[in-house]
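There are structures below to look over.
The numbers here are math on the coordinates, done by the rules we state, and not lab data. All values derive from a computational prediction rather than experimental measurement. Cβ atoms are built from the backbone, for glycine too; each structure is taken alone.
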Structure 1
Amino acid sequence: MTRFRTILVTGGAGFIGSAVCRHLIAATDSTVVNLDALTYAANLYSLAEIQDHPRYRFEQVNICDGPAVARVLQEHQPDAVLHLAAESHVDRSIEGPVTFLETNVLGTGILLERVRAYWSALDDSAQARFRFHHVSTDEVYGSLGPTGLFVEDMAYDPRSPYSASKAASDHLVSAWHHTYGVPVVISNCTNNYGPYQFPEKLIPLVILNALERKPLPVYGRGDNIRDWLHVEDHARALHLVLTRGEVGRKYNIGGNAERRNLDVVEQIADLVDTLRPEPGVPRRRDLIRFVADRPGHDQRYAMDTSRILRELGWQPQETFESGLKQTVRWYLDRPDWWEPIRGTVYRGQRLGLVQS
């Protein structure tokens, strides 16, 4: 396992990025440099437990700002980059795709060029040790039918502006490896959930709506299927891919927990009823409302995770049941984290309908 002196994490104030920063501080002796533009979904409060740690640094920088990225690289001299900075919400990509092109495609290209210049100037041993790990999504593969799994060498077939932008960024990273020799690894993950997730995503949105006895929206018939991955399992997997993954190789990361969206919403409603009982009032399942489906809604995602298990020995530690109960309990216990978001940045309104 390669040990890195300094790891630069892009997007480290986001949901997955903050989990990665917390994991790296707790599980390694690396210095962690968090580079984040602090857009709407970023939250430095998610990093409160490590913000004063002597091995943690923060740089408020946008990956589209090439000179600022170059300064950070020169100043901190990382020997690894974990690239998570991205716009990530499918519904928002439907409403405003250009932002996703700017950050996910152009931003990744600018970052790669600045990393290439930095890496090229290192000595031979430092070049050999350096890694650029690009974090992506299962959505680049498209939509599955009732059977089958996504495998690493499957052709891409993105269906939303978000997944198309991530597919483009994957191809850019691969091209910079094959053309310029930048030592890269790529990982593609399934749907993440867990503490500190911005409440526009399905699980935290439903938890908070259930807590407040607001309608629980389910797109279409609720029969779309996703594989769910606890964010802390994902953070452990990303660290493993970064330190032990083979250069130029892709790794699928999934939770092996396929569930229909309707089943997830029902399970959350039942958990909130159990953890916050209100005798004499209707059960929270009665709040479920079927709403107009998302345009181009992929039917099913499911990962073949045999490569990362076989080559790196990783598998999830959380079951969906254990992880979801922990997540629901966290949101119920942490209004100090989500109330400021719910009151100002995002109030739970519907996103992702095509505007005429």
Structure 2
Amino acid sequence: MPHILIDKIKELNFPLKGEKCEFLFKAENLIAVKTENAKFLINVKKHKNGYLIKYDKITRPVISEIKKAYLDFAKLNDAKIIFENISGIKEKLPNKNLLEITYDLSNIDIVEVGFGSGRHLIHLAKKYPEKTILGIEIHKPSIEQVLRRIVHEKINNIRIINHDARLILSRIPSNSLHSIYVHFPVPWDKKEHRRVINTDFINEAKRALQKGGFLHLRTDSENYFAYSLQKFLEQDKIDINVKKNIPYEITSKYEERWIKQGKNIYDIFMKSLEISPEINQNYDFVFEKRLVGLDFTPKVYDNFVIHIEKEYKINENDSLIRATIGNFNRPEHIYIVNKQIPYYFKKPAPIKENYLAHEKLKRLFNG
């Protein structure tokens, strides 16, 4: 973890400016930093040899911005740097193909969930060169591998997000997708709630698909096939096509192995037959008054969770609140600057579960 060790710190009055950074406020051991390109927190802790400075993981910026903050902070304190491990770290340039959850997804045509080695994802990109393909994956080594292949093979129509597909679909405009592919998802036989295919996912898929667009599930698990088929059959205004052991236009190395082992391969195609209403994505994450009566007990609701984790004092009246909110399976860690009119230090991702949690948070702690 990039950090520095300095010999001393002074009593500083915030806000104040360094050469390249603004230091906005201090909340106990946390200091808010703003640069031209980022906004984040650094953590200052007493160490046996001085003071240890490191970035806060929740608000982690790119290395170049961390370096600016560390060096500015040392200068403002007239401090000597006893140790640092930042000068040798090479800046990793952002990959234009790797998107954040906050990016505009209105130009996406095809989605693949859990692309693994990327063989099928790249096949789709070459099959549909005029379409933009979004790959959603939570396994970072798989993402790095595919990003390298995209560059090497000069593929320009793939975008990737490292997030939970069940949440990403909720950000895609209605009636916009040509197709959605879920090939060989983890069966989760003992933890059905973790399966990608469920009622909420199917509803979001139907909404996001064009009329006539389809969702293609391909699996080697008979249990997952039976479970998924039942979930699809619970839906209205769809067309379902089921296949068994029909060769596909491209196979993964795992599928090749399973076929050699004599395992059955199942396909379900769900075609949407209706035009869905548009969704509101203009979520207003604002507060009207100070949060009071904080309760640090985790609170779990049907679609989201709220957990106020810790409060850091800024002064006698104001504080910085660390919390977890949002979807139970992929909650978001956030900070709230709790003043007379509070605000998020960095706004949550604009997804429905985060907004529901935000509104509930206000009802719980607005007095």
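By the measure FRET efficiency 1/(1 + (r/R0)^6) of positions 142 and 262 (r between Cβ atoms, R0 = 30 Å, to 0.05), tell me the structure among 1, 2 with the highest figure. Write down the numbers at each step before the final one.
Values: 1: 0.85; 2: 0.65.
Biggest value here belongs to 1.
Out of 1, 2, which one gives 15.8 for mean count of other Cβ atoms within 10 Å over residues 70-77 as computed from the coordinates?
Numbers: 1: 15.8; 2: 19.4.
The value was obtained from structure 1.
For structures 1, 2, which has the highest computed value of Rg/Rh (Cα atoms, Kirkwood Rh), for residues 102-213 alone? The partial results should precede the final answer.
Values: 1: 1.08; 2: 0.95.
Top value of Rg/Rh (Cα atoms, Kirkwood Rh), for residues 102-213 alone, among 1, 2, belongs to structure 1.
Distance in nm of label points 7 Å out along Cα→Cβ at positions 182 and 206 computed as 1.4: which structure among 1, 2?
Clearly, the read-out refers to 2.
When helix-only ellipticity at 222 nm (-39500 (n - 2.57) for each DSSP H run of 4 or more, over all residues; to 500) is calculated, the result is -11500; to which of the structures 1, 2 does this value belong?
Working: 1: -11500; 2: -7000.
Label of the source structure: 1.
By the measure Cα Rg over 2.2 N^0.38 Å, tell me the structure among 1, 2 with the highest figure. Numbers along the way, then the final one.
Numbers: 1: 0.97; 2: 1.16.
Comparing 1, 2 by Cα Rg over 2.2 N^0.38 Å, the maximum is at 2.
In terms of relative contact order in percent (Cα under 8 Å, 6 or more apart), which of structures 1, 2 is highest? List each step's numbers first, then the result.
Values: 1: 19; 2: 12.
Top value of relative contact order in percent (Cα under 8 Å, 6 or more apart), among 1, 2, belongs to structure 1.
If FRET efficiency 1/(1 + (r/R0)^6) of positions 254 and 302 (r between Cβ atoms, R0 = 41 Å, to 0.05) comes out at 0.70 when worked out from the coordinates, which of 1, 2 was used?
Details: 1: 1.00; 2: 0.70.
Computed on structure 2.
Can you say which of 1, 2 returns 4.7 when distance in nm of label points 7 Å out along Cα→Cβ at positions 14 and 270 is computed? Please list the in-between numbers first.
Working: 1: 3.3; 2: 4.7.
Only one of 1, 2 returns 4.7 for distance in nm of label points 7 Å out along Cα→Cβ at positions 14 and 270, namely 2.
Taking 2.2 as the value of distance in nm of label points 7 Å out along Cα→Cβ at positions 22 and 190 derived from one of the structures shown (1, 2), identify that structure.
Working: 1: 2.2; 2: 5.2.
The read-out was computed on structure 1.
On distance in nm of label points 7 Å out along Cα→Cβ at positions 78 and 118, which of the structures labelled 1, 2 is highest? Write down the numbers at each step before the final one.
Working: 1: 0.6; 2: 5.2.
Sorting by distance in nm of label points 7 Å out along Cα→Cβ at positions 78 and 118 in descending order puts 2 first.
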